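Taken together, the values in this text are just the output of simple stated rules run on the coordinates, not laboratory data. Just so it is clear, the model here is predicted, and its values are computed rather than measured. Cβ atoms are built from the backbone, for glycine too; each structure is taken alone.
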Structure P
Amino acid sequence: MEAWMPYVTELGFPIAVTFYLLHRIEGKLDVMINALHHLPEKWGS
């Protein structure tokens, strides 16, 4: 367990920021995918 502590303290903050940003982007990607699916309906195809 002691071997993992330097990695956790060194990489903990970047991992936390990455998960936070991925969580925020996920919602925006869902909105964009939904808009792309409804695009043909708006153009009358």
Structure Q
Amino acid sequence: MTETGFRERGWDEAKIAAEYADHVSGWDHFLPRLPGYATKVGSKA
């Protein structure tokens, strides 16, 4: 998975770096949780 478009927002370099780091942190946090969530949500069907 690739996330793009940070530069297209017109932010300065510091804002781009901060947003990128925040998104990396978010993926590291949420991605490992997706299988358990998918199992839980899928079992309700």
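FRET efficiency 1/(1 + (r/R0)^6) of positions 5 and 21 (r between Cβ atoms, R0 = 30 Å, to 0.05) was computed and gave 0.75; which structure, P, Q, did it come from? Structure of origin is P. helix-only ellipticity at 222 nm (-39500 (n - 2.57) for each DSSP H run of 4 or more, over all residues; to 500) was computed and gave -32000; which structure, P, Q, did it come from? Label of the originating structure: P. Given a value of 13.5 for Kirkwood radius over Cα pairs in Å, point me to the structure among P, Q it was derived from. Answer for the origin of the read-out: P.
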